[in-house]
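These are the structures, in structure tokens.
Nothing in this text is a laboratory measurement; each read-out follows from the coordinates by a stated rule. What you see is a predicted model; the values in this text were computed from it and never measured. Cβ atoms are built from the backbone, for glycine too; each structure is taken alone.
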Structure I
Amino acid sequence: MTRLASVGRLFLTGALAIMCAASATLAGSPNEKTSVVELFSSQGCSRCPPAHRILQQLSRRPGIVVLSFPVNYWDYLGWKDTLARPEYGERQRDYAALLTRGEVFTPLAVVNGMRNCVGSNLGEIDAAIKSTSATLASQSVSLSVRQEDGNLFVEVGESATPSRHRSGKLWIATVLRSRSEKIGAGDNAGQMVAYTNVVRRLTDAGDWLGAPTSYSLPVDALSKDGDMLVVFLQTGKLGPILAATLVDMGFNGN
């Protein structure tokens with residue numbers, strides 16, 4: 001069964017976040033429409049391995065970027081999630097406050113920072129991608145990325161004329177494109193879980209106030225623990241994602 005919890009105790013929110021119109025020097029093409037799927041899962045949840053298989057399927061589709069955020073709120077059931085980080089639970093809690101009236105469950109996916117879905121239900125995820133991408137089609141923001149002299153340079157454009165979104169934040173997720181973990185106890189004891197784009201570091205690159213903005217970050221600070229980046233522009237604290245791109249930096253991740 002899908003596990004349920006109240007935000008006050010156990011928090012998990014899977015997220016599918018749609019990010020539109022990403023153009024990049026290192027990845028993507030100009031005005032590419034990109035849907036981003038954030039999946040929040042736990043190694044102690046019996047329904048999460050199927051959700052990871054769906055995430056892997058989605059990652060093979062053109063125009064879709066996936067992110068996997070492992071959380072630790074089910075650790076008390078007898079198995080400590082080997083990849084979970086507390087800050088991912090906080091991100092999930094914030095999504096839950098906006099999208100699920102404070103209730104969270106695993107596996108949960110958030111689409112485009114706008115819609116929550118059961119992470120193991122591909123049909124529900126596809127419907128959310130379609131509806132949210134249509135909503136954001138006229139609100140996309142340009143995004144370009146390049147690497148030079150040991151730094152990552154990101155250029156974000158101005159807010160679209162018809163858009164009501166005038167502020168947000170640039171995020172950079174350092175991910176491992178693939179990772180397998182064997183579960184030693186609990187509901188998934190003995191299973192091997194295959195992760196796709198599992199987030200190992202989430203960096204706040206700075207604020208965006210609706211005007212063209214440049215960002216510069218040292219590559220060394222971003223390259224630890226991962227072999228790829230997902231760069232995305234998200235409105236508010238956790239709202240619609242207006243731009244995103246996937247960047248293969250050739251990192252030597254651990």
Structure II
Amino acid sequence: MNPIRRALENEAATLGTWYGIRCNLIAERCGAIGFDWVIVDLQHGTASWDGLLSLLQSLQLGGTHSLVRVTGHDPAEIGRALDIGAIGVVVPMVSTADQAKFVADATRFPPHGTRSIGAARNTLGGDPLSQDPFCMVMIETVEGMQNLEAIVATPGVDGVLLGGADLAVSMGLPKEQIYASSPPPPVVEAMEKIVEACRKHGKVAGNAAMDASEVEELLARGIRFIPVSAAGLFLISGAKRALADCRTIVTAFTG
């Protein structure tokens with residue numbers, strides 16, 4: 001069984017992070033931290049297709065399997081990510097049931113889907129035709145929320161990850177709400193609808209968090225797939241804390 005699917009059995013929660021840095025060494029260290037999974041971000045990060053194989057290998061060497069956030073709905077891109085070792089994909093901007101079926105079919109071989117046979121790395125083991133990659137679609141638009149029920153009910157879609165910032169933009173919310181530290185009420189309402197629909201159809205609801213307090217809030221709302229912060233942000237926040245501590249000592253020492 002796909003390790004992500006196994007970890008989510010019985011409504012257990014899983015924690016991962018976003019990884020968008022074009023560095024294999026940091027990827028290996030990130031893989032060794034203990035996340036349940038890591039999402040390699042090809043949509044917004046600096047990671048790219050020419051280095052994806054090495055990043056997936058480095059994360060796996062560290063001890064963590066990966067999903068890949070692809071850049072769009074291209075079946076060839078989805079299949080390629082799975083062929084070179086991702087055990088699932090995160091697909092952005094899914095707004096209709098037809099789009100959901102299109103991308104879900106791209107993750108599975110016939111007769112259950114349309115994926116072409118030709119895996120280069122069988123990280124899931126066993127018969128490649130029996131593999132069960134994890135398909136997480138992102139709802140990030142008002143149209144997606146209008147089609148929520150049909151998207152979640154789509155065979156092959158394993159869960160929905162809310163893209164709260166993009167949804168807020170799609171809703172026409174003011175900038176102070178889009179960039180607020182807490183999600184605005186309309187986005188919270190969307191999250192609750194996603195949780196309800198996922199629970200109804202036996203799928204998993206996902207939402208990103210920045211810290212432990214946000215994780216606690218999401219768990220209370222029924223979210224079970226939680227990317228926590230991002231590798232680049234961890235590096236920056238750690239460096240800031242260390243520098244601030246050192247500055248305090250220097251100030252005290254020099255008077």
Name the one structure among I, II that P(r) over Cα pairs in 5 Å bins from 0, in percent, for residues 78-189 alone of 2, 8, 12, 16, 19, 19, 12, 6, 5, 2, 0 was derived from. I
Tell me which structure, out of I, II, gives -13500 once helix-only ellipticity at 222 nm (-39500 (n - 2.57) for each DSSP H run of 4 or more, over all residues; to 500) is calculated. II
A value of 3.8 was computed for distance in nm of label points 7 Å out along Cα→Cβ at positions 198 and 214; which of I, II is the source structure? I
Determine which structure produced the value 24 for relative contact order in percent (Cα under 8 Å, 6 or more apart), calculated from the coordinates; the candidates are I, II. I
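Taking semi-axes √(5λ) of the Cα gyration tensor in Å, for residues 150-237 alone from the coordinates of each of I, II, which one would give 22, 17, 12? Could you put the intermediate results ahead of the total?
Numbers: I: 33, 17, 9; II: 22, 17, 12.
Clearly, the read-out refers to II.
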